[in-house]
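Some structures to go through are shown next.
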Structure P
Amino acid sequence: MKKIQTQGVHHITLVGADRQTSIDFWEGLLGMPFVFEQPNLDVPEESHLYFDPGDGRLITIFTNEERTPDSTPNPEGIGNLHHLAFTVSRATYTQIAGRLDERGINHSGEIDRGFMYSIYFRDPLGQLIECSAYKFEPPVGYTHTAVLHEAHKIRVERDDHHIADEHLADAIENLTRRQQGSLASQPAYSQL
């Protein structure tokens, strides 16, 4: 059997309430440009709003002016969406709690996930949102995923509980060595 090989997330679509609630949250709070709108081609009484989360892909929202926001937390049972996570820079990440506080939006505060920092809050419709900042930048030519895969192998080999800074640093060193190479046989400092 041959795989249906994916190459990334094309878009994520959520069921929204009214149009303005979506615009206020996705562009007004999260800074995602509202790039286009058209009718929902499957449900004519709905509109389909498209937002760019920063990587050129799309977050889309079905809206209907007859629906009102309900901030009750969305179900988190089997088969339900738990949360949506968005990448932010470390500089932006350090500002999130204060900016949410200014708007009266409850949040988790900073959570250290070992390889990234996270903060959680809910959108106006009860969906859990996470903003995450990686603790590292991958070497040129590699992705964050490649570094995490290498760090995982190091963590498992060392029988450590979870990925931590030392695993990330060693993973970056391993990937750089594989990619770059060196004419030096054993630099003196590398033997420490």
Structure Q
Amino acid sequence: MKASVILAHPYEKSFNHAIFNTVIESLQANNIQVYAHDLYEENFDPVLTKKELGTDKSEDEKVNQYASELVDSDLLIFIHPNWWGQPPAILKGYVDRVVRPPYAYDFPEGDSGGGLPLKVLKAKIGVVFNTSNTEATRENDYFGDPLENIWAKCVFGFLGIEQTHRRMFRIIADSLPEERAKWLELVKQDIDNIAQ
């Protein structure tokens, strides 16, 4: 089994980084090969280029590498904060540039892209760990949990990934070290359960 683990947070001492490290350690403890990428640390360029638009080729070797690893992975794990009900722009750019045809999905011959996609990644498992400073009731009742819709429907659902897991940790700004330690234990348990 193999896993792509993608982190999108600019601050190296963030709780997102602690989640990232815990996920990698837990995957390795379960004998899962890991492709791990900290998008900020690797200076990933999130801007889809004119040349890339509508093609399966990129002149950016990172894009080609990430796309190859995406196809090769059984688990796709994304770690990011909730910013304005969305992932950080760098992760949106990863989706724009890497999660594209023919690697992640494609269209039937003769379809210009207006029909339903062929779901290339349907056998994979999608996992998301989020952090937030918004209280759960407000997130769900007022905002409608936009990250759930983005990941479960707009990304994983579009690609045909039916087996998904998402966990939100909140409220990060007011959390204590003891609380964060318990949350990291939940991350480890999640990965152990998924690995089984």
Structure R
Amino acid sequence: MALLRPASSSDIGPVIRNERVTLRTPQMGDYPAWAELRSQSYEFLRPWEPLWAPDELGRSSYRRRVRHYLRDLREDMGYALFVFSNETEELVGGLTLCNVRRGVTQACTLGYWTGAPYARRGYMTEAVRAVIPFVFDSLDLHRLEAACLPNNTPSKRLLEKTGFKQEGFARRYLRINGEWQDHLLYALLDTDERL
């Protein structure tokens, strides 16, 4: 069972916890751990992410990133969360709920990354399982969407293991590793069984 704390104006954002991981909003003090994990994971992440800017891992770039995350949080446009191991308290990856749409849609898009040393150890599966109640119960959204490259077997398995259903195929959907790439489209609804 996840412990949820929704964001408030006097808070830095939600804190979501289950038995294995804790998710919380990135803070400036996380910079050294984030920069180190991202740096050592560059080759591992490169096939699955947009091209990195030349200053991607710089402190000023990170500061801009955190300001952007906090603005999105305040405006209910997105929720960026770092994922920490409860056992070691180490940063293991990140998860975003972006493109929050209200009105008749009530949906957002899930994105995630895992640092190379922590890949295929179940951390991101636990993080996604932990964030699902936050999306549906705290944010009161109806639909959680995700996309992955057709050849990203671990990501497809993660989505299916956490209850997402494949809904379609988007041609040249996102620019990944410098090229427009096709993606499989997945979604989880608030009425779907939670795995």
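Out of P, Q, R, which structure matches 0.05 when FRET efficiency 1/(1 + (r/R0)^6) of positions 19 and 155 (r between Cβ atoms, R0 = 25 Å, to 0.05) is calculated?
Numbers: P: 0.05; Q: 0.85; R: 0.65.
For FRET efficiency 1/(1 + (r/R0)^6) of positions 19 and 155 (r between Cβ atoms, R0 = 25 Å, to 0.05), the value 0.05 is produced by structure P.
With relative contact order in percent (Cα under 8 Å, 6 or more apart) coming out at 19, pick the structure among P, Q, R it was computed from.
Derived from the structure labelled R.
Computed from the coordinates by the stated procedures, all read-outs in this text should not be read as laboratory data. Given the structure is predicted, the values throughout are model-derived calculations rather than measurements. Cβ atoms are built from the backbone, for glycine too; each structure is taken alone.
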